[in-house]
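Here, each number is a calculation from the coordinates, and none is a lab measurement. A quick note: this is a predicted structure, and the numbers were derived from the prediction, not measured. Cβ atoms are built from the backbone, for glycine too; each structure is taken alone.
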Structure P
Amino acid sequence: MSHGANHMTQSEPNRRSEPLIKVKGIVKNFGAFTAVDNVDLEIYRGELFSILGASGCGKTTLLRILAGLESPSSGTVFVDGIDITNLPPYERPVNMMFQSYALFPHMTVAHNVAYGLKRDGVAKPELWKRVDEILDMVELSDLSKRKPHQLSGGQRQRVALARALVKQPKVLLLDEPLAALDKRLREQTQFELMRIQEQVGVTFVVVTHDQGEAMTLSDRIAVMDCGRFVQIGSPSRLYEFPKNRFIASFIGSVNMLAGQVVRCDGTLCTIYIPSHDSHFEVEHGEYLDKGAAIWLAVRPEKIRISQTSPTSDMPNQILGIVDDIAYTGNMSTYRVRTEAGDVLEVTHPNQSRAKDSQLVADWGDTAHLCWAPSDAVLFSE
């Protein structure tokens, strides 16, 4: 279950409250290049919000503008109702955790975490009380006297997190926070981040290029491309109801077929796919013009695969040959080459333990594919 799902109860009612962060019309030009192109954004108190996009889409520039490390060419940034657009970083109720962690090598864990509080002139008893509390929260109390070189990557990451959180910012900005960790540690740390964020109640804004990470961590995600937000929504919303082909293919895997509208009555559309010389039915809540060019998209896990022909009342059927199979333990992915020559990807869960073969079809087998009208989506762009 994604973080988004279990947080929905908290973050949905908040929509009626004032957003904690408000970004209005932010533009950032570097010479003739526009890195951030007229972005508006609202983030609510206590949200774990991700900005997701490929390298060079403008997400880190936007984060640096929130942190005060970069000045926007135009636009305003509000945090908790206060215009912070022109405030220097140290006057903002915001802290940033960098990808490199930037720990002081000569200082112990405890002194690294205490550094910002010392600079702010926090009295000693209060300072060490806060350091102890935060080290306890990130489960590093036992390692407080170690130096950074004596820690693992995951532990260093938690020291950087503790150092950012001990100053009790209203907003914590995280730039690719898990990029330096290996896959297993990254997955484990995602859950730790969620736990810590829930405990401290600080609003997290995470920048990442990793869609799996964004899906796991976030209450909501903004997908960014070429300096703009393409779609903002909960992980399940983006996955099940992508706005266009870019989002559908950026978040998860998807099969796309190009066709045209034969008829559409506002609940069900019939689409003709010329490459397959076949008609397909899709549940679609809007009217579409007859003859309009359209893309039919269906996720690999929504397609059923079998060696026997499905019943004739199943509207969406394609026949093909199994070209390739990837067994990944919990599921198998089939690449099925259709008679039209395109390859459709189908995933099938491996629910029982493998005896000899778990496969519903083998290499070279004829495979029958089908899906329900409610399992596909249509895109005009």
Structure Q
Amino acid sequence: MPGVLDGIRVLDFGRYIAGPFCATLLGDLGADVIRVERVDGGEDRWLTPVANDGTGATFLQVGRNKRSLTLNPLKPEGAEIVRRLVATADIVVANLPPQTLVTMGLDYETLKSIKSDIILTTANAFGSGGPMSNKIGFDGLAQSMSGALHVTGAPDAPMRANVPFVDFGTASLSAFATMAALRHRDLTGEGQVIEGALLKTAMTVSNAHLMEQDQLQLNRVASGNRAQTAGPSDVFQTSDGWIMCMVIGSYQFERFTELVGRPDLLNDDRFKDDLSRGDNGEALSEVMAQWCSTRTTTEVLAAMEASKVPGGPVYTPQQALDDEHINATNILADVDYPTLDKPARIVDFPVSMSATPGGIHRRPAELGEHTDEILAELGYDSAAIGALRQQRII
């Protein structure tokens, strides 16, 4: 079944995650996405290697639903191919420094001179308009500048999240904005420039902490896994594993006191509301930790479920892959790749849509796999393609 973006062409000049995964989401919805990368392959193709040839897990995730074209756009013949590609495109995705965009002919003014209604979706580390705008950066730096590291981990040991949520959040927000830009183009015939930024995404996720500090000057420090504005909300060790408990609101707290056999806690002023329970969360965590310590994970979670106290297991990656519920939701798709010993388990389009579902319909492409095919679509014959390859333009 055609996707909702069937007929839309996206040129993906992105690197790593923020740009490429934005294009991936558009491809999941049916867009024809062409990944343009260096003749020898971009460095992001090899991150977290899992395949026999060194292809990385990150690439396998963000490289799905794309065709691969290798190209050196800095040579005149390569620049001409870029111009021909842009003339056929609706969207260009490029999370590259501003000067690099100009050098490669991917700045908005150049693109607009080729295709008047083009949409340029960019992403950078720190956003335009400030003294750090031209600095390069990665997910962890955005986490650190947003205050997220300060409130994560221990008071004397700031800790970043080891999963790149800022990169993927920036990609998702950029894809959302790109869809809005397509709607605007449909209504007005006008293209535009979109700029996502890792720091802006991290600030968005951290905004409640930032507002609290601005309003109340509490100068909070990290509290490990323990929540600061509700409780008990923490990670607890059972007799054979770990679980997460998250009690928020008075109704859930009352059910928690029944679960652990401590109705007296309801009359303790330290726990009169969520904020108080957060301020005194260490005491509540001690109660829950003692209750969990003599029970298995299965017993703890069953009792919590019966009492309607929110909780879940702390999984290893393998346990997540094996989980019955996760597999029943069909979020993990088995996708073949030529140099893998077995199919990759790639998370499918992460939002269910009843009328226009997204999904994986094309495996990740090998380096340059579709170069000849794409150039033929642009009018190059086999002799011209051979000459370009001999000159390492492609």
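Summary of computed values
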| read-out | value |
| --- | --- |
| Parent structure of the calculated result 0.85, given that FRET efficiency 1/(1 + (r/R0)^6) of positions 114 and 362 (r between Cβ atoms, R0 = 35 Å, to 0.05) is the read-out and P, Q the choices | Q |
| Structures P, Q, by mean count of other Cβ atoms within 10 Å over residues 82-89: label with the highest value | Q |
| Source structure (of P, Q) for helix-only ellipticity at 222 nm (-39500 (n - 2.57) for each DSSP H run of 4 or more, over all residues; to 500), computed value -7000 | P |
| Which entry (P, Q) yields the derived value 39, 17, 11 for semi-axes √(5λ) of the Cα gyration tensor in Å, for residues 282-369 alone | Q |
| Distance in nm of label points 7 Å out along Cα→Cβ at positions 162 and 298 - highest-scoring structure of P, Q | P |
| When relative contact order in percent (Cα under 8 Å, 6 or more apart) is computed for each of P, Q, the largest belongs to | Q |
| Per distance in nm of label points 7 Å out along Cα→Cβ at positions 26 and 266, the highest-valued of structures P, Q | Q |
| Test item: Rg and Dmax of the Cα atoms in Å, for residues 146-345 alone calculated as 22.2, 69, pick one of P, Q | P |
